[in-house]
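*Asks:* Some structures are shown below for you to check.
Derivation of every value follows stated rules applied to the coordinates shown; laboratory data play no part. Please read all numbers here as calculations on a predicted model, not as lab measurements.
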Structure P
Amino acid sequence: MHGYMNKMRRYKFPLFPAAMLALESNRVVALRLMKLAAGGRRARAEASRMVSEKISEAVGAGVTLMTGGSSAKVIASYRKRVRANARRLSARRR
């Protein structure tokens with residue numbers, strides 16, 4: 001384990017932001033599953049949004065890395081999207 005941590009430090013991998021992304025994403029997955037399980041028009045819209053967001057973020061991450069961006073920048077972008085999804089999915093609907 002010690003060698004692994006040294007390798008991560010050498011590559012300046014953002015370990016804490018990556019761990020937070022994993023935890024925050026878990027909440028969004030749970031919220032989305034509840035919405036999808038409810039079915040209906042809103043569930044179909046959420047499924048469509050989920051797929052388009054994943055494609056958009058994957059392309060954005062690729063562009064960031066190909067243009068010399070860091071993994072920290074990619075993770076920050078993903079965390080921003082995850083936070084927005086958590087707020088949107090946890091908002092009460094009338």
Structure Q
Amino acid sequence: MTKYEMETIVNFTEAEDTACIYTYNVALKNKLARYAEKYPSLCRLTAQTEDGSMTYEVPKKRLTIMLTSPMSDERKQKLREKCLQRKDSEVA
């Protein structure tokens with residue numbers, strides 16, 4: 001299976017309270033597995049395939065999609081300087 005075919009799909013309707021998350025993404029599968037272990041009443045594994053995909057069901061109100069704004073060059077430079085200062089103080 002190619003990486004192009006290894007997709008992640010988040011599916012829900014306005015009529016239902018749950019969302020289904022189908023994924024091959026290792027980091028997301030691990031995150032969902034930890035969440036399901038910690039909160040079994042909120043997240044459950046509903047399907048798993050031999051080729052590595054997993055499907056979980058979670059309440060929609062627990063799901064967030066977050067878009068982040070791009071950083072300006074000025075902000076990036078300030079963060080670089082701050083990191084360098086922190087690095088210098090750890091060495092000293």
Structure R
Amino acid sequence: MIFEDIIKEARIVWARKGNTVVKKVRCTSGRRKGRLVSKASQCSAPPDIKKRITLNKTRRRMGPRMVRRAQRTKRINPASRRVQSMNKARRR
């Protein structure tokens with residue numbers, strides 16, 4: 001029963017946690033559709049309003065800088081490059 005629920009609402013993918021590569025879950029339904037979370041149960045969890053407001057403020061203040069830094073990390077960091085190749089291999 002639990003296994004079927006996980007399959008319906010999430011897919012397992014590789015992701016980066018710090019400089020290590022770990023398995024995470026990509027939500028396929030619910031409020032967090034398309035987002036990476038550590039547990040499938042988080043896909044349908046209610047939002048934390050305070051965290052949402054804080055992140056919106058941060059994005060308004062530092063949006064372009066956050067984007068540039070994330071792109072650089074994805075290009076340069078060895079763990080990020082490993083994650084990309086592992087997820088590509090999984091799709092094929």
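*Asks:* Can you say which of P, Q, R returns 19.3, 59 when Rg and Dmax of the Cα atoms in Å is computed?
*Replies:* Attributed to the structure labelled Q.
*Asks:* Identify the structure, out of P, Q, R, from whose coordinates mean projected area of the Cα convex hull in nm², for residues 27-82 alone was calculated to give 3.9.
*Replies:* Derived from P, not from the others.
*Asks:* Which of P, Q, R yields -11500 for helix-only ellipticity at 222 nm (-39500 (n - 2.57) for each DSSP H run of 4 or more, over all residues; to 500), as computed?
*Replies:* Q
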